[in-house]
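Structures follow.
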Structure P
Amino acid sequence: MPEIIILIIILALLFDISNGWNDSANAIATVVSTRVLTPTKAVLLAASMNVLGAFLSTAVAKTIGTGIVEPKAITEVVVAAALFAGFSWNGVMTKFGMPVSASHALIGGLIGASTAYGGTKILNVSGLIKIFSSLLVSPLIGIMFGFFLMKLILRFFGTLPTGTVNKYFGRLQLISSGFMAFSHGSNDAQKVMGIITLSLVSGGVLHSVDVPFWVILICALAMGLGTALGGWKVIKTMGVHMLKLEPVHGFAAETSATAIILGASHFGLPVSTTHVIATAIMGVGATKRLSAVRWGIAGKIVLAWVFTLPACALFAWFVCKAIILIT
């Protein structure tokens with residue numbers, strides 16, 4: 001296997017680890033902030049379920065592998081530049097405690113690097129429309145699902161004492177948190193599988209975008225490792241600073257997000273798990289009152305989302321151009 005592909009695999013796994021590091025909040029922010037689980041137990045649960053979720057399917061990986069750019073239209077340098085940009089962005093944002101979309105970082109990086117190499121003409125327009133549609137629509141569905149599921153729960157259990165409700169939903173939240181981590185692995189781990197497979201095809205190692213088992217395995221383990229590291233600043237932003245959560249709220253947000261993400265994974269649609277769980281939390285919080293959500297914090301999160309894709313695209317463009325000039 002050429003050295004450049006080995007380098008790409010290393011960069012891809014580093015990206016996967018940074019993804020899990022930032023996105024660990026997606027699965028455990030609510031269950032930790034509601035004190036249903038200790039941080040250590042929550043991280044172990046999320047890490048193991050992330051690994052299992054990565055084996056669910058490879059539909060999203062194939063979408064990433066062919067939906068952005070034709071594999072044989074680029075070189076391994078393009079993939080390396082995209083991964084470096086995405087990994088750097090994820091790491092910096094996690095240090096600042098900002099939940100960002102690793103999906104946007106990866107897709108933006110690949111768009112920027114591909115454009116630097118061959119211009120916009122090599123981009124797969126129809127594939128990008130499909131990808132952007134799922135990325136844009138899924139947060140809106142997250143708000144609606146979170147809001148209506150919480151309303152439904154309040155309709156049936158709202159007259160019970162708060163302590164009783166939280167006692168039973170605390171137990172249910174153990175299940176919803178586990179499934180949230182599983183759904184995260186089913187969608188996010190596949191994106192790096194797609195990138196590695198893309199580089200293997202562009203480098204002539206593979207002849208079709210069929211993900212090898214060893215690629216699934218190493219991506220699953222990398223995602224689990226990143227999740228186990230726990231991005232604690234991001235967890236506080238999601239589970240404490242944005243909204244004061246109780247177990248019933250955590251259950252509603254996680255269940256809503258899980259349904260959306262698993263549905264997207266089934267149809268091969270890459271979505272931002274960060275966007276989905278965060279907007280589900282916003283939807284749940286809005287059932288209490290609009291002022292229950294700290295919209296100042298939410299606004300900063302949204303700004304980070306907005307800048308992720310163009311920032312990574314621009315960074316990857318410069319990195320790819322620099323490598324081309326040097327070599």
Structure Q
Amino acid sequence: MIQPRKAINYFCIFLPFIFLQACSSFLFRNNVADLPENSQIITSGIDNFYKAFDLALEDTARAEEIFKEYYFSVGSKGLKDFYKSKIQSTEKFSDFVIHYRDFYQSIRKNVSDIYDLENQIFDHFKVFENLYPTGVFPDVYFVIGRFSSNGTISKNGLLIGTEILSRTDDLDTENWNKDILRISMERSHIPVTVAHELVHFNQSKMKKGNTLLWKSIREGSAEFIAKLISGETDGDYAAFKGRELEIWKDFKEDMDKSIWSPWQQESEKHPRNAGYWAGYMICKAYYKQIGDKEKAIYDILHIEDYQDFYNKSKVEKYLEDL
């Protein structure tokens with residue numbers, strides 16, 4: 001998931017909005033199908049959240065206890081995984097939801113029924129299957145969080161933080177908290193986020209590393225393949241236009257270092273999510289060299305030597321020619 005421009009601070013909570021580090025240790029065969037049509041879309045997390053939400057509004061003093069009993073305790077495997085990696089605290093969760101109750105109420109209709117997007121999600125799965133025939137297709141869990149992630153993965157499937165992906169043109173956002181408004185994404189973007197996380201779930205053949213180059217290609221490859229699948233990237237890279245070469249100069253200086261956070265955050269040197277953008281451009285340049293979608297995807301998802309892949313991409317020449 002993409003890092004937001006600014007996180008929401010509430011009760012001294014810093015809520016980063018980032019993509020999961022899709023480590024291959026997650027990639028077990030639990031709830032994984034060889035065929036796209038065998039994957040399931042699971043929305044019980046949304047239903048259970050709003051049951052708990054209604055009860056909590058009636059007795060805010062017991063909100064944490066209510067969310068524990070009616071949301072988390074009865075949650076799916078996906079929600080339990082999402083809790084461990086992204087929510088982490090029932091107290092902070094309940095405080096956040098009650099504080100921003102008007103927001104959660106306003107998006108209720110938009111998130112309570114997402115099955116109109118099901119065909120598009122499965123169409124993307126089938127495109128990925130055609131491009132990468134050995135791909136696997138996990139279940140997709142839609143859950144409600146506290147603005148900490150719009151998408152991540154676990155061994156059990158793809159986990160989508162639906163409250164972030166809830167905005168529509170006809171939704172009244174006038175009274176939304178400014179940071180919630182900034183971080184929120186269009187509801188129609190849900191299939192793109194799912195496509196991005198699907199790629200992460202299929203990265204088990206990529207060699208692990210610890211450098212900026214490794215992390216950027218890992219995240220950027222999910223962006224690049226998601227673009228081939230859905231026609232869009234999960235992040236917005238419009239701010240990089242016209243600044244490509246100056247940003248690349250800085251990236252080259254850091255790419256062998258074991259750093260990541262500075263290349264997520266906005267700075268004077270580059271817009272936010274510059275690490276994702278850099279990896280995306282490397283993969284895009286490599287694809288231009290290969291010219292074969294299926295081969296490019298196979299090569300990307302089986303990288304053994306990241307420096308060699310970088311060299312073969314001829315990305316600097318690609319950027320100079322833009």
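A short reminder: the numbers here are calculations on the coordinates, not readings from a lab. For clarity, every value in this text was computed on a predicted model and none was experimentally measured. Cβ atoms are built from the backbone, for glycine too; each structure is taken alone.
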When you work out Cα Rg over 2.2 N^0.38 Å, for residues 75-250 alone for each of the structures P, Q, which one comes out largest? P
Taking 18.1 as the value of mean count of other Cβ atoms within 10 Å over residues 163-170 derived from one of the structures shown (P, Q), identify that structure. Q
Of structures P, Q, which gives -13500 when helix-only ellipticity at 222 nm (-39500 (n - 2.57) for each DSSP H run of 4 or more, over all residues; to 500) is computed from the coordinates? Q
When P, Q are compared on relative contact order in percent (Cα under 8 Å, 6 or more apart), the highest value belongs to P
If you rank structures P, Q by FRET efficiency 1/(1 + (r/R0)^6) of positions 67 and 227 (r between Cβ atoms, R0 = 35 Å, to 0.05), the highest one is P
When distance in nm of label points 7 Å out along Cα→Cβ at positions 139 and 171 is calculated, the result is 2.6; to which of the structures P, Q does this value belong? Q
Taking percent of Cα pairs over 32 Å apart for each of P, Q, the highest value is that of structure Q
